[in-house]
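So, here come the structures, one by one.
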Structure P
Amino acid sequence: MESKKALRRKMKLKMESQKVSERRQRSRVVHKKLFSNKNFLKSKCLMLYCSRGTKEVETGPVIRKALRAGKKVVLPVTLVKTRDMKPIYLRDVKRLKKGPYGIYEPNGSLNKKPAELKNIDLVIVPGLAFDKRNNRIGRGKGYYDNFLRRLPKGKSKIGLGFSFQLLSRVPATKRDIPLTGVITD
């Protein structure tokens, strides 16, 4: 089995090599599957990430659809010192700013009261690679694992990715938090 470091490098190259039109088409397939997923349908409050440019499944359409459906949307704010995340309610998609890693976050969010974890029904999780046992390989900093570790039991955690990111097995340790499921194109 490849090391996490080698797998990250390989997946980043694959993600970056996609044509924009291909990524958009594949993202639409993932969206369609997510929008019919029982965890998404029954959620009243979901946390997701703002996708990074041309690399990941686009999450903008998911954010907009969730807001139009009357769901509360939470975005993570990166806390670099503790390698953790603070969940902040998104009030306006036009009021986002780039955070420490270039990922968009709610503007002025460090001063805002975080969403209570018990109120978040579903967490949409990014990843570079996933496996059929619902393990994931992130970018290597541990932010999502640290955050997911604090979630109350029974909360849904779904990874979004492209089919080439779903492998039979990825390296996982006891510190890695498995997901509830993974949705790909």
Structure Q
Amino acid sequence: MKKYYYVLFILIFSSLGLNAETTNTKLNELFIQLKECNSQKQSKILENKIWRLWETHPTNFQLTIDLKEGSRLVQNRNYLKAYNIFSKIIDKDPNWAEAWNRRATTLYLMGKHKNALKDIDIVLKLEKRHFGALIGKGQVYIEMKEYEKAFNSFLESSYINPMNSNTMELIPRISKLISEKII
């Protein structure tokens, strides 16, 4: 009987590692397609696929459920509860970039811009291609009236996701703000 449980244990945990590896492989493929994409429609489809992978914890389904609950709370403007949920997720898995990203978004919405930037920096250490975090970083810098830093964040995001409608709109607007500030 012990041998049966041992084999079952090995099968379950070996498949979990494979799942994380499969997720990384899929992400790599999607990012290649995203960089080569030349239409906003196709870009949006690829972005959504990437977001679905980011929002799904590779080994712990409960953390995925918790992330969705925290996101629901953010939509309902219950930021403190959302913040607490995202913090608990981070405590359980500090290497899940999307938990940090959601907490950074929540901090931004709470007006805690410097703390949001700290979380965004962690997101980008864990997933340097996180175009959502880069756009969020730019938005934080806009709130802080640091337009050059905002511009650089949006520009960096555009290298990863050239057809993103947000960056295509924000880069010219920020350029205008910078030039008006100089004049």
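Assuming -27500 is helix-only ellipticity at 222 nm (-39500 (n - 2.57) for each DSSP H run of 4 or more, over all residues; to 500) as calculated from a single structure, say which of P, Q it is.
Value -27500 for helix-only ellipticity at 222 nm (-39500 (n - 2.57) for each DSSP H run of 4 or more, over all residues; to 500) corresponds to Q out of P, Q.
Which structure, out of P, Q, was distance in nm of label points 7 Å out along Cα→Cβ at positions 21 and 165 calculated from, if the result is 3.9?
Traced to structure Q.
Taking relative contact order in percent (Cα under 8 Å, 6 or more apart) as the quantity of interest, name the structure among P, Q where it is greatest.
By relative contact order in percent (Cα under 8 Å, 6 or more apart), the leading structure of P, Q is P.
To which of P, Q does the computed value -1.49 (log10 I(q)/I(0) by the Debye sum over Cα atoms at q = 0.19 Å⁻¹) belong?
The structure behind it is P.
Between structures P, Q, where is Cα Rg over 2.2 N^0.38 Å, for residues 101-156 alone highest?
Checked P, Q; max of Cα Rg over 2.2 N^0.38 Å, for residues 101-156 alone sits with P.
FYI, it's all coordinate maths here, none of it is from the lab. Please read these numbers as outputs of a predicted model, since none were measured by experiment. Cβ atoms are built from the backbone, for glycine too; each structure is taken alone.
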